[in-house]
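Q: Take a look at the structures listed below.
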Structure I
Amino acid sequence: MKKNNLTLIVFLIVGLLAGTILARLLADVPWLSFLTKSAEIRWEPKADLQVVRYDLKFAVTLNLASILGLAGAFWIYRKV
């Protein structure tokens, strides 16, 4: 399998989604609540240049399970 940047990005997105899904499934388990506590990171660049106006909003919600998913995806990418 050829390794390139696109493959790495796909692996990381799949790992992030898998970790997020796992965190949602484990949300009802009280003794695993430390895996599901989330923090949101936002970036909202905007400008009004009289000719062009833009307003972008990016938000990433991370928890420990999604970070573990990212780490697992990176590890699998390195092994492939």
Structure II
Amino acid sequence: MTTEEITLSVERALDEIRPFLESDGGNITLVGIEDGKHVKVRLEGACVGCSVNQMTLKAGVETTIKKHVPQIETVVNVA
């Protein structure tokens, strides 16, 4: 996949999970992708102070992104 294709696929994955985050008053933004396999996102709104945001990041966001782009190795939240 090209860098552009990876970015579009990650954005598609975020669009898939975004309604669940928005229903709890949160959101997520793609910050960047390094080396085509390390995704940086920013959890926003209610997700920032949520006690389960790391679980959401791993179980929801990372799983969904890897479903769309299997070569992704890590997904991290940056402030």
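What follows draws every value from the coordinates through simple rules; no lab data is involved. If you're wondering where the values come from, they're calculated on a predicted model, not measured in any experiment. Cβ atoms are built from the backbone, for glycine too; each structure is taken alone.
Q: Once distance in nm of label points 7 Å out along Cα→Cβ at positions 9 and 49 is calculated for all of I, II, which comes out largest? Don't skip to the answer; put the middle values down first.
A: On the way: I: 2.3; II: 3.8.
Max of distance in nm of label points 7 Å out along Cα→Cβ at positions 9 and 49: II.
Q: For percent of Cα pairs over 20 Å apart, find whichever of I, II sits highest and give me its label.
A: Ranking I, II on percent of Cα pairs over 20 Å apart, first place is I.
Q: Something else now. Can you say which of I, II returns -16500 when helix-only ellipticity at 222 nm (-39500 (n - 2.57) for each DSSP H run of 4 or more, over all residues; to 500) is computed?
A: It was calculated from structure I.
Q: So, one more: When distance in nm of label points 7 Å out along Cα→Cβ at positions 33 and 57 is calculated, the result is 2.9; to which of the structures I, II does this value belong? Don't jump to the answer; show the numbers that get you there.
A: On the way: I: 2.9; II: 1.9.
Source structure for this number: I.
Q: Please state which of the structures I, II yields 40 when relative contact order in percent (Cα under 8 Å, 6 or more apart) is computed from it.
A: I
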